[in-house]
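Next up, some structures in structure tokens.
Read-outs: derived from the displayed coordinates by stated rules, not from any lab. Every value quoted in this text rests on a predicted model; they were computed, and no experiment measured them. Cβ atoms are built from the backbone, for glycine too; each structure is taken alone.
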Structure 1
Amino acid sequence: MKILIVIGALFLSAHPGLQKTKYYTKAAQISFYSSTSFENIEAHNKAAVAVWDIASGQIDFSVLIKGFEFEKALMKEHFNENYLESDKYPKAGFKGKLNKAVSLETDGTQNLTATGELTIHGITKKITAPVSVSVKQGKLSATSVFTIAPEDYGIKIPAVVRNNINKEIQIKINAANFIASN
């Protein structure tokens, strides 16, 4: 009987898919884009944190608002002070769940959806977004592209610049380099 227990323990420790279920990255990339005939606005943040529980499908993202980089310093200043009020609301985040389980055993790409709560500017809304999950030799990556309306999150755009900012902002997420945490 002891031999069966030892063999079982060795099997579990040698089989990464059975042992590790929680993964994280501190280098997820989140960007947003607004296009109008007057001006394009784009910003990138390469330091978002993501935690992914493969077993449950739960995925959580968190990003510091002040970490977004813009082409123009004045855009960053207006973004932080006037629109996102990053001193008052320093983080944005998503807490949700993928609609299907992901296996680390099989390489490939799966197109899924994530449903959960997106919090921006202190306001939380339920969203569903497409997610493309890739597994290659046991390594995970995920991408998503979706749109939001700034007004849904209480972000006020002054009338004088309203035509410079699209009514819908495209959000892109690229999360890779996940590391097992258990």
Structure 2
Amino acid sequence: MATNKRDIFQGRIVSLGIEEHALPDGRVADFEIVRHPGGAAVLPLLADGRIVLIRQYRPAGGGMVWEIPAGRLEPGEPPSDCVARELQEEVGYRAGQIEKLGEMLTAVGFCDEVVHLFLARELSPVPRELEPDEYIEVRPMPVAEALQMLAAGAIPDGKTQLALLLARQRGLL
């Protein structure tokens, strides 16, 4: 728990502050911490065994990035509701089943964002509803192709890497 906090920036998505925290040995140190409401991401699995990845324009990532659909949690929104919403908005599917894969801290050295990871099955098509600032290409592909892309370094996104590996390790893909 911070004993002293100075707000530097408050934006629509994140806030940045300098916080004083006691270390386990009793010393006190200042930390620059980005606060984020958290997010949820989903690996869509089609009935034929293919998965759906997206290529999304991510200026912070240098352009188009391969990833799974994801979004920021709204205040009080359960992560499973967030992924159901993002699945429809970004790729145009509604899931009959959503299963939790795990959670990850995205940048533990300076940010408190937690991303909840899910697998979606029993998908049925619905209209997409992209946000005005989103550019997204949707691509169903065999799991083997996605894993080859991962091994080749073509999927730099951590949440996508972890979701693929967790689902594969559990025998879900």
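Once distance in nm of label points 7 Å out along Cα→Cβ at positions 138 and 162 is computed for every structure in 1, 2, the highest value turns out to be that of 1.
Comparing volume of the Cα convex hull per residue in Å³ across 1, 2, which is largest?
Details: 1: 124; 2: 141.
Comparing 1, 2, the top value of volume of the Cα convex hull per residue in Å³ belongs to 2.
Looking across 1, 2, the calculation of FRET efficiency 1/(1 + (r/R0)^6) of positions 34 and 58 (r between Cβ atoms, R0 = 35 Å, to 0.05) that yields 0.70 traces back to 1.
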